[in-house]
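Just below sit the structures, each encoded as structure tokens.
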Structure 1
Amino acid sequence: MRGFLELLRQQGPLLGFGALFCFASSFGQTFFIAVFGGAIRSEFGLGHGAFGATYSAATLASAVTLIWLGRLVDRVPVARLTSATVLGLALACLLLSFAQGPLTLALAFYGLRLAGQGMAPHIAISTMAKRFSASRGRAISIVTLGFPLSEILMPHLAVAAIGLGWRWGWRGFAVLLVVLALPALLGLIARAERPRASTAVAPAISLVPSRRQGEVLRDPRFWLLLPGVLAPSIIVTGIFFHQVHIVGAKGWPLGLFAATFTIYALGSVASSLASGWAVDRFGASRSLLAFPLLLATGCLLLASSDAFAAGILMMIFLGLASGGQSTAVNALWAELYGTEHLGAIRSLAMAFSVFGSALSPIVFGAVFDRGVPVEGLAAAAACYVVLAGSLFVPAFRREAQPAA
């Protein structure tokens, strides 16, 4: 804990910038947009399928764009890229508020997902990974606390906005982004970049040769790591998206289950901080090995019991797996491939993650439609996690070998 406090004391503005940007990304995150799903579907006369297809298509399009756009983190000053991203997110909020049909709705979703889910956290986390070296894990774990904090607080803002009218709510969000979030972000990054003899952060010196995006795609390690890296995004998104069906099949009270999301968030926070410490102490590759076991345990709890206590434990293990693995993975890319082209590499990995999170609700839904019980799907998910996680071992055995 002393190391975290010292890091906050020395680099508070830079870490505050990252945490605030992760928090502000909530306007483009599924958990926030989904609160408005019923109002938007009613306004446009869309069924669940049409609404989900529109949202998934926009998400997939944003993932493709991110592969190219994410490279700008390596070439454009942080303040300039931050301004463009926040203004783009605000514009998408406005577009949603004035949407008149499926096309403008899809374009608004595309903007929200690209700027919110994509670029905002990409800039925040890449900046930490590039500017910190010995304390990279702790720095990433601190800024990613913006995610669970937004998951706890922002749904309340969304509910209040619906009470005022969902269109006016999204116009208000655009104003908040431009009037409050953007000046705060620019102020924090300006303070972080102000020369201070005792605490200035120089760009991290990479101990491994920096690899370009194309070299990473030709590296067998990347493809061995990818199934396990994507596992939390695929499985947790699928479970959360179909929580109503899962809770109904288990006989759990829906309102009571909703309260377990706070437990999930707290588990994510604790695991992220612990992972940050472990990454700085033991390295990202060693730290990453534990998290597939936590995720598989969560799936097995869902598969093995109808008791509500099992649901609570499942959410704890899902939170522990998601928060900790996210920190370790974000540090891993810098350890494996250097920091010079880290923006391009992270954007590639994020694009795969977005693809997984966009497709998993469709796949889970199709499996449930075929009559597969929740227990069967959860057991299959646990098997996938174990198999995918086992590929980490040969990937890290190749760690000392140069990319092809």
Structure 2
Amino acid sequence: MTDKKNANQPPHEKITAVLVLADGTVFWGYGIGRIGETVGEVCFNTSMTGYQEILTDPSYAGQIINFTFPHIGNVGTNSEDDEAERSYARGLIIRQDITEPSNFRSTGHLDDWCKKQNLTGISGIDTRKLTRYIRQNGSPNGIISYNPDGKFDIAALTSRAKECPSLEGLDLAIEVSCKEDYTWDEVRWTLRKGYGKLEKPKAHVVAVDYGIKRNILRCLASTGAKVTVVPADATAEHILSYKPDGIFLSNGPGDPAATGKYAIPVINKLLETGIPLFGICLGHQMLGLAVGAKTSKMHQGHRGANHPVMDFNTNKVEITSMNHGFMVDKESLPDGVRMSHISLFDKTCCGIELTDKPAFSVQHHPEASPGPQDSHYLFDRFMEMILNHA
């Protein structure tokens, strides 16, 4: 990291990239991926594996990811691990140079993959120092500039970072959502077999796509659910026209209050039907808003694959995967809604259940990908709720 007074020139001639934060703080490094510039909110992820799944998670739309684990790229890339059709993250920040891939599933180098994904990144900076900055100051806006000539206009880059809009108040779900309905029947991956197909569906689930990950769809299908995916702005009438046995509210990016302007009326109509409903991440926040709770932006958010969460239904602790910058305020939960899960890191709300309707949601990502599979049971719980309701 460089102080603001001496930040205009690279420390040496081999520098090819720079990260500039909105307050003028500068990190010098080496460019990776696409040559050019990218701007967004800088956040950090503590996962030790799964960088490809993270970079293609639509929930990271509008964000530049600082990976705290130093060895990113060491297992290469492959087509099976993408969580969407393209990368939705704005950029990536890593400590070490990308190493040559060493994994039997690898089909390509991370740098080549980033170029194909139109991703700009920077390596060679002190990612832990950047993480401490974020923990102390919150997630800042920042810009990565990759120029092989090593020439940068720091003042102009600082201005661009300052002008980047905050995620607070932004509806990004509508930007990453599908545009047309589609069906899904692929089930979870297994070693040497890859992904399978659902053969005998038990029930029909309609999933509202606020930025859904593929592994969520696979986990739903693995319980026996035939899944129909609809866009984020689908009406209640359109969703109910499929005569679903269950309704799923997906993960996604942006401010839940902004997405809620069109989603909350729809969710309230769906709740009135009594059809079982399950939400994850942004879907959890949408359910919270629909029943009268409030959401707020977190200081730094939760992003990683080692977050301990307690399930009050079983009194068991799960190690979970998380990715969110907003939360449901537990103090705002109304009558008829109970907190079902809690973060053991900071005691924030990680799950709610309605006491008078078959509806529940969790803030963490039970589908993992990446991360531990401790919470896969939640998909089984949803299917059990559907079958009992039927």
Structure 3
Amino acid sequence: MDKQIIQESEAKRRQRVVAKWLYCGVAMLMVQIALGGITRLTGSGLSITEWQPLLGALPPMNEQAWQLAFEKYKGIAQYRFVNPHFELADFKAIYFWEWAHRDWARLVGVVFLIGFVYFLIRRYFTKGMLIPLVILFLLGAAQGLIGWIMVQSGLNETNLYVSHIRLAVHFISALVLLCYTFWFALLLSVPDIKRCANRNIQRQTILLIAVLGVQLVYGAFMAGLHAAPAAATWPGINGAWLPGQIEHYGNIHYHGIEQIISHPLAVQFVHRSLAFIVFVLLIFWTLAVQRNIRKEQLSTFPKWHWWPAVFVLLQVVLGILTVRHGTQMIPGKFGVYEILAEAHQLVAMLLLVSLMANLFLFKGPLKKLA
């Protein structure tokens, strides 16, 4: 009996160690997504015109190499029509953010790979962990491929920026990878005693995550279209509650579904409206969870349900400030608007992760990864 207890204790210890590795990956993925946001805000995404997974880990190491990289950038439309005033120093500034984004992705891959090999050799993995680990690595590889396909689509003589739709796909796939890794870590670290199955709360949480997911898609549309300056006002849209005619904007005409996924004013209106819906739903959700905890007398239940409320309040404030500072957007620079927009994105990730944590708690005991 003592031997069995010791074995079970050692198995739990190993699970906790693997969970810490995964939580480290979660934190690194958040940094990676944040760097992606900075890359987009500074217009840096097309500065590196080649995909070299290994050789590209180092930036240009001498003046000749920098000039060669700059000449390749001069061959695309973004330089000729948006940044023709760029000198080498300006190019180095935007190159830095795209390089940092790609190199951090490489570092994430190395951390996962080294951890995987180490735990595999030390036999920390159980059979039940292998399929989730394979899925994890496939999601990571797919995310890298999606990122390059997105960048490559802008390396031509016609596109000034990457499509906001492709940007949204890249962003949402990154969030799927983040949530999957986080859920995997929760499975290995949160004991059953701290969980309680409740179908009603589950359904409400899933609904909330779904609405938030759509809002995050529109957040990516906002970033991709540089839509904040189109209506840098609050609470109205340039003095009105509705965006008005959305058949055209500037010299661009929109037809059909383009009016709600590509028109800057319409996209901002939908993004704001969904934010309001998320806020209201979250208030009712928080009250429902608190009532359930009191009713069931869940003394050991974590108080995680307060975190979404904190994050959504902060998110609303940051969203308003970001829109109000939309006219201060400076291409290629990282100023007040960019700082607010990046903080807005970071809190959105924290809100999503906090809701995933609560969904995990209210699903109750699940199949063990034994």
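Some values worked out for this structure:
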{"item": "Answer label among 1, 2, 3 for the case where mean count of other Cβ atoms within 10 Å over residues 233-240, calculated from the coordinates, equals 12.0", "result": "3"}
{"item": "Answer label among 1, 2, 3 for the case where log10 I(q)/I(0) by the Debye sum over Cα atoms at q = 0.19, 0.30, 0.31, 0.35 Å⁻¹, for residues 17-56 alone, calculated from the coordinates, equals -0.72, -0.92, -0.94, -0.99", "result": "3"}
{"item": "Answer label among 1, 2, 3 for the case where Rg and Dmax of the Cα atoms in Å, calculated from the coordinates, equals 20.4, 64", "result": "1"}
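Just so you know, all these numbers are worked out from the coordinates, no wet-lab data involved. Bear in mind the structure is a predicted one, so any value in this text is a computation, not a measurement. Cβ atoms are built from the backbone, for glycine too; each structure is taken alone.
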